[in-house]
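Multiple structures are listed underneath, in C-alpha cells.
What follows draws every value from the coordinates through simple rules; no lab data is involved. Every value quoted in this text rests on a predicted model; they were computed, and no experiment measured them. Cβ atoms are built from the backbone, for glycine too; each structure is taken alone.
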Structure P
Amino acid sequence: MKSLNRIVMQRTSRKWLEELPLAEMQAAEISGKSGRRYNFQTYERFRYPKHDICEGPFEDHDGLVRKFDIVLANQVWEHLDRPYAATRNVLRMLRVGGYFWIAVPFLVRYHNAPVDCSRWTARGLTNLLIEAGFEADKIRSAQWGNRHAALRNLEPDWPPVYDPARDDLTNDPDCPICAWALAQK
C-alpha cells in the first residue's frame with residue numbers, strides 16, 4: 001500500500017537520486033528504510049530514537065565520526081527535538097561532495113512517535129540546510145500537496161492510502177503536504 005502523502009515525493013526523489021553514482025556510494029539512513037531500494041555500495045540503517053542524530057554524528061568504536069557519501073532521512077526530522085543540531089551532525093558525517101536527502105511532512109496530522117515537533121515547506125527545508133552549513137546553490141528542494149490530500153489526512157485511517165481512482169496528484173503550491181530536499185556538501 002502506497003501512502004498518498006509520498007507518491008510524488010518518491011517519484012521526484014527517485015529521479016534525483018538515480019542521477020547520482022549510487023553503486024559507488026556508502027549510504028546511511030536515519031530511520032526509515034526507503035534507501036534499501038537503491039543499489040548503494042554499502043547501506044546502513046540507524047534507527048531513531050535508539051540512534052539520536054541530535055546528540056552527535058554517528059561514531060565508530062574508536063569514537064571517530066562515521067563518514068558517508070549520502071545520508072537519507074525520510075519522515076524523521078519532524079520527530080527530532082533539535083533538527084538544526086541534527087542537520088549540522090549530518091553535515092559532519094558527509095564526505096566532501098556527499099549528499100543529504102531529507103523528506104518531511106507539512107500539512108499532515110500530529111503523529112507522536114515518539115514526539116512530533118516540526119513541519120517544513122520546501123523553502124523552510126532549504127533555509128534549515130543553509131543555516132546548518134550547506135551552500136544554497138547546492139540544494140534542490142520541492143514540495144507537493146493539494147486540498148484533496150489535506151482533507152484525506154483528516155480521515156480516521158491515517159496515513160491515507162493512495163487510490164488512483166479518486167486521488168488527484170495535481171500540485172497546489174498553496175497547500176503542501178510534504179517537502180523534500182537534496183543537498184550536497
Structure Q
Amino acid sequence: MSLYVIDDHPLMRDAISTVLRRLRPGTEVVELESVGALEPAVTKHGEPTLICLDLNLPDARGVSGVRELTSRYANVPMAVISGSPAEDFEELCIECGADVYIEKSAGVSEIGAALRALLTADAGFEQLEAVDEKLSKRQKQLIIMLDRGLSNREIAEELGISEHTVKVHLWRLFRRLNVKSRTQTLHYARTYGLLG
C-alpha cells in the first residue's frame with residue numbers, strides 16, 4: 001500500500017510528501033506529475049491507501065481528474081489540494097467523490113491535520129444503528145449548527161477554531177454517518193432523533 005501525491009509543481013509535491021512521511025513513517029510515498037502516470041505507478045508500487053490530487057494538471061483540468069480517479073478507486077480516500085479558492089471547487093469536488101478539499105494557502109499544520117484525519121479514519125464505515133452515543137460531543141454540536149444553517153466560517157467563529165478544522169470535523173461526521181452532504185446529515189439526524 002502506498003500514498004500517492006499527484007501535483008505538477010515539484011515544490012508543492014515535495015511539501016505534501018514530506019507531511020505524509022511524517023504522518024506515516026515507513027510508508028511509501030509516490031510522487032507523480034499527472035493523472036495518467038498513476039496506473040503504471042500502481043503496477044509498480046501497489047494500490048493506493050490515499051490519493052492527494054491537484055486540480056490543474058497537464059492531463060486534467062477542474063474536476064475531471066477527481067471524477068476519473070474516484071471511478072477507478074472508489075474506496076480510496078482522496079484529498080484535493082488546490083490553489084483554487086474553496087468556494088470555486090470544494091462542493092463540486094466532494095460531489096464527484098473527493099473526501100476533503102484543502103486550499104494550498106492553508107498552513108502545513110492544517111494540511112497535516114486534514115491528511116491525518118483521512119489516514120486515521122476507521123477502515124470499515126459500517127452502517128450506524130440509531131445510537132447517538134457513537135457520536136462525539138463535537139459531532140453532536142456540529143449537527144445542531146448545521147440545523148441552524150450556519151456556514152463553515154460561522155461554525156469556525158462560534159467554536160473558536162479554523163474554517164479548515166471545521167471541514168475536517170464535517171468530513172469525519174459524514175464518514176461516521178455514511179453520508180455525503182449536509183442535507184443527508186440533517187435527514188439522518190431527523191430520522192434518528194439526534195436533534196432532540
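Given that distance in nm of label points 7 Å out along Cα→Cβ at positions 21 and 101, derived from a single structure, equals 1.8, which label among P, Q identifies that structure?
P
Quick check on the output: 0.95 is Rg/Rh (Cα atoms, Kirkwood Rh), for residues 13-60 alone, derived from one of P, Q. Which one produced it?
Values: P: 1.01; Q: 0.95.
Checking each candidate, the match is Q.
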Practice task
Work out which structure the value 3.2 belongs to, where distance in nm of label points 7 Å out along Cα→Cβ at positions 69 and 85 was derived from one of P, Q.
Solution key: P
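helix-only ellipticity at 222 nm (-39500 (n - 2.57) for each DSSP H run of 4 or more, over all residues; to 500) computed as -15000: which structure among P, Q?
Numbers: P: -6500; Q: -15000.
The structure behind it is Q.
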Exercise for the section: Looking at relative contact order in percent (Cα under 8 Å, 6 or more apart), point out which structure of P, Q has the largest value. Expected result: P
